[in-house]
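Participant: Structures are listed in the sections that come next.
No value in this document is a laboratory result; all are computed from the given coordinates. Model, not experiment: these values are computed from the prediction. Cβ atoms are built from the backbone, for glycine too; each structure is taken alone.
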Structure I
Amino acid sequence: MIKKRDKKQVFQLALTSLREAIDEPINSNRDRAGVIQCFEFTYESSWKFLQTCLEQQGHQSPTSPRKAFELAFQSGLIQEEKKWLEMLKDRNLTTHTYDINLANEVINRIKSTYINLFNELEKDHAS
């Protein structure tokens, strides 16, 4: 149980940082990079938290984020598999490419969609 609690706390700390980052105005490339970095931390900690939840349900540990999201959807841990998989694509884009237009597009999706997915994950696993 400690492992799940630890993974959950890391996820919650990352999510708090992301919330703070998107609440601030984005006035520079540094601000933009900060939001993207907070998103990447939150994304990584979310799939690792789901991985631990799945293990505790008796599933074999997913070895990739894609497998974790697919199995989490099948197990009822998340609701919108397609959006989580879209997030996976954006996470991969931000890791391997830096383009200001792409960064702005991803930030818009973080603010409009991904933050809600993270918030739902936190809310659904509040206990």
Structure II
Amino acid sequence: MANASHSVSNLPAPEALRALIAERRLSNRKLARLTDEVNAPARGLSPGHIGNIARGADRPSLAALALIARAAGVAPSYFVEHRLWNARSRLDERVVGVEEALAAFNRVQALLDLEEAAAEAQRRFG
């Protein structure tokens, strides 16, 4: 199981949430109360919804993940889905503009090219 004290989890949201709940020794009800507190005056998440996310029965929204993260005392980037959304948005020209999206794509492509070159060198030279 992932250790939630790390700054991020590489597990899917249901597993990451279960790890977070276990490490923080929270019940779904307690976590729901914490989401109410950090989201006041609006309502937080219900214990049932948190349980459904933890079981994989509900797919959480980014807002729900961010709310859970704040309530549990971790950054939203703890959840891999949040980090992937951020990465995708940096490549979306509708969000960041064509020039910035292309620059982000070129950075990603350069990293992939380096990774491929390193793998090729490893195959050739051991």
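Participant: Given a computed value of 64 for percent of Cα pairs over 17 Å apart, which structure among I, II does it belong to?
Facilitator: II
Participant: Given that distance in nm of label points 7 Å out along Cα→Cβ at positions 19 and 83, derived from a single structure, equals 1.7, which label among I, II identifies that structure?
Facilitator: The read-out was computed on structure I.
Participant: Next up: Name the one structure among I, II that FRET efficiency 1/(1 + (r/R0)^6) of positions 43 and 91 (r between Cβ atoms, R0 = 41 Å, to 0.05) of 0.75 was derived from.
Facilitator: The structure behind it is II.
Participant: For which of the structures I, II does the calculation of helix-only ellipticity at 222 nm (-39500 (n - 2.57) for each DSSP H run of 4 or more, over all residues; to 500) return -21500?
Facilitator: Going label by label, the one that fits is II.
Participant: Given 21 as the derived value for relative contact order in percent (Cα under 8 Å, 6 or more apart), which of the supplied structures I, II does it correspond to?
Facilitator: Corresponding structure: II.
Participant: Given a value of 29, 13, 11 for semi-axes √(5λ) of the Cα gyration tensor in Å, for residues 51-114 alone, calculated from one of I, II, which structure does it belong to?
Facilitator: Label of the originating structure: II.
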